[in-house]
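Every number here is computed from the coordinates shown, using simple stated rules; none is lab data. Model, not experiment: these values are computed from the prediction. Cβ atoms are built from the backbone, for glycine too; each structure is taken alone.
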Structure 1
């Protein structure tokens with residue numbers, strides 16, 4: 001377990017100030033083989049462009065960007081996308097869960113997901129969905145946090161080296177703390 005880890009939200013302005021750090025985490029994850037929408041090699045320019053788009057979504061209130069820091073160094077991030085169609089006001093998507101390879105399996109991802117779940121409840125979301133590589137670290141993490149697997153889509157995406165990977169779709173129903181278990 002990494003000590004001195006802080007989880008916090010970034011404002012749009014802070015996101016702009018941390019683009020280089022965010023890009024470094026994204027690039028490290030892609031280089032380590034994470035299937036997170038990008039192919040190897042991921043250039044700093046492409047990574048920066050991605051984070052500028054996220055910054056715009058944060059400014060628009062579409063996305064909450066959470067980061068994990070250890071003594072000021074950014075070691076992980078996750079997004080909660082809350083803007084959904086009008087018939088899904090209760091739902092959000094968990095996206096781009098990224099933890100530096102050197103910080104994995106030390107509770108950082110777990111802390112980020114729990115913080116995202118807490119934020120989702122705070123903004124009135126009671127259902128979160130995500131997709132992750134089948135058989136990967138993410139799948140094990142979400143299972144350990146009581147997410148429910150819906151199914152596997154074979155060959156859904158590519159790993160950064162170009163070979164296909166299956167993807168598992170997960171959801172989690174969130175219950176406000178004051179909800180009676182009998183009401184489920």
Structure 2
């Protein structure tokens with residue numbers, strides 16, 4: 001075994017998990033989405049607002065159109081343990097930096113969520129940001145530095161980490 005494989009600084013880790021529900025309009029639909037996110041994640045979220053005007057959809061810049069929650073630490077792990085088994089994860093779901101994004105089409109797959117015809121069904125997007133210890137160097141305010149290529153997380157390393165940590169199979173799309 002080489003030194004690189006045994007170094008704890010080389011192990012991938014979950015920095016954060018962002019759960020997002022886009023409903024496209026303010027009002028009762030957005031309020032329902034916020035309540036569902038609060039129940040699923042156990043944490044209060046924030047509203048996301050439109051960055052531009054889209055006349056075809058009746059959206060103006062600055063309108064609230066969705067809700068999101070950022071989870072870190074143990075809450076992120078607990079959420080992923082319930083969410084990942086309901087997702088079909090393919091190798092295309094990973095970006096070049098090793099981050100993972102997937103969608104869940106119905107919120108009722110989570111425990112404690114039942115179908116209510118007055119509320120309807122809501123889908124959600126989940127983004128997992130993966131990195132290694134020490135990667136904050138590129139984002140810090142004082143004296144930021146670029147990460148060497150050897151310390152950046154690759155797609156293959158991220159796939160192996162997700163498969164081994166959450167006991168799922170990533171579908172290869174090559």
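Structure data summary
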item: Which of 1, 2 leads on distance in nm of label points 7 Å out along Cα→Cβ at positions 104 and 152, largest value; result: 2
item: Computed 14.6 for mean count of other Cβ atoms within 10 Å over residues 24-31 - originating structure among 1, 2; result: 2
item: Origin of the derived value 1.01 (Cα Rg over 2.2 N^0.38 Å; candidates 1, 2); result: 1
item: Top of 1, 2 by FRET efficiency 1/(1 + (r/R0)^6) of positions 56 and 96 (r between Cβ atoms, R0 = 30 Å, to 0.05), largest first; result: 1
item: Which of 1, 2 yields 21 [relative contact order in percent (Cα under 8 Å, 6 or more apart), calculated]; result: 1
item: Label whose coordinates, when helix-only ellipticity at 222 nm (-39500 (n - 2.57) for each DSSP H run of 4 or more, over all residues; to 500) is calculated, return -9500 (choices 1, 2); result: 1
item: Structure with the greatest value (metric mean count of other Cβ atoms within 10 Å over residues 40-47, set 1, 2); result: 2
